[in-house]
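Since every read-out is calculated from the coordinates, none of them should be taken as a lab result. In this text the structure is predicted, and so the values were computed from the model without any measurement. Cβ atoms are built from the backbone, for glycine too; each structure is taken alone.
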Structure P
Amino acid sequence: MSKLTFSQKMKMGKWGEEIALRYLIEKLGATVLPAADYVPDNKGPRVSSSDKKTVAPDLLVWKGKRAYWVEVKTKNSFSWHYISNSWQTGIDYKYYVEYKSMHDSSPWPVYMMFLQLGESRHDDRVGVRQPSGLYYNSIGVLGEPGVGRRHTDERRDMIYWKITNLIKLAELDEIIDWYDTLQL
C-alpha cells in the first residue's frame, strides 16, 4: 500500500473511531462521548489542568457507574517481529507516555483499542494470513515490563505490543457491515 497523506490518515482514524464507537454502543451497551468531535479539525483532543495540558484519548465511555477512556488506532496490518516470532502493533512512544500518565492519574482507566484491517504487507511471512479484527487492552497492562517493545530510530520512537497481549473483541466480519457502510 502506498503512503497515506496526513488528510487520508485523519480520515482513516475518524473512520476507525466510528467503528469502535458503534461497537461500544451497539454491542456493549455503553454511552460514548467522542472527545475529538469537540476540537478543531486536524487537532487531537486535550485534557488541561493547572499543571499540565496533555493529549486525551479519543473516547470517554461509560456504562452504569463504570467509566473509562479509549484510544482507537486504525491499522492496515500488524507487523511481524522476527526476533520474537510474533505479530505486533504499536503507537508513538510519546503518546504512550501521555496515555499512561493519564491512566495513572485519572479516576478512569485508559484502554488502547486497535482496529486491525488485516491487509497483507510486503514483509509478511510466506503463507501466513494477517490477523484482523477489533482488539483492546488496558494501557496499565500493556505498560507492564516485558509486554511492550520499544523501538527507537531517527524517524520515530515507537512502542509495540504482541498480539498475545491484546484481547480480541470482534472478528472483522462481525463488524463488516459497519466496515462496508463507512466510506474511507
Structure Q
Amino acid sequence: MGGKISPLQVTYKDKLVFRSVINLDGKDEDKIIELLYDIFKSDFIDNRTYLAKDIYIDPKEKEKSKNKENIFWHIITRVHQKSKKRELDQQRAKRIKWIKSIILNHADSQIKLFYNYEKNNKIRLYLWAYDVDFIVIIQKLGKKSSYLVTSFYIDKHYNRNIYQKRYKNYMNKKDENLLNCEWF
C-alpha cells in the first residue's frame, strides 16, 4: 500500500524513470502467461494496490476466464484485427510491471492524469506515462474502490493524438460531463 517504488523504476531528481521491460523473446506462450500472471497476482491480489492511498484497485477475483481474472487478460492481450479474438500482445505484456508503478505514482510529473467520458456513460480515469506511451485506465466502483479496466502501449493501432485530445479536453474543461468528476 502507498508509495513504494518498485524495482522497475528509480527516481532521479524527483522524476519517475521507466527503465526496463520484461524480455519475453524465445519463451513459450504458456510460460509467458504464467510469468505475467505471477506479477499480476503479486501486484493486485496478494498485495492490495491503492490509488491515492485509499481507493482500492479491485482485481475482481470472482470474474475469471481460464482460471485467471478477466482484468489480467485485458492487460496482456488485445483483439487481433483479423481473427477478432484476444491474443497475447507483447507490447502490453512486457510492461505489466509498469501498471502498479503508474498507479502508485499517479501524481508524478511524467504522468498525465485525466478523466474521459466513455460511450457507456461512465467516466474513467486515464493515467498516461506519456514519455513512454503507456496508458492505464481505471473505472470507479464506489467511493473507495475501483478496478483496472486495461492498460496498453500506444502504437500504430492506438493513436497518440486521440489521448492527447482527451487530455486537452479534460484540462480545458470542454466536456460538461467531466465537470467536477474527480475522484480524489
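Upon calculation of distance in nm of label points 7 Å out along Cα→Cβ at positions 142 and 158 from the atomic coordinates, which of the structures P, Q produces 1.3?
Numbers: P: 1.3; Q: 3.0.
Matching structure: P.
Assuming 2.5 is distance in nm of label points 7 Å out along Cα→Cβ at positions 86 and 102 as calculated from a single structure, say which of P, Q it is. Only structure P yields this read-out.
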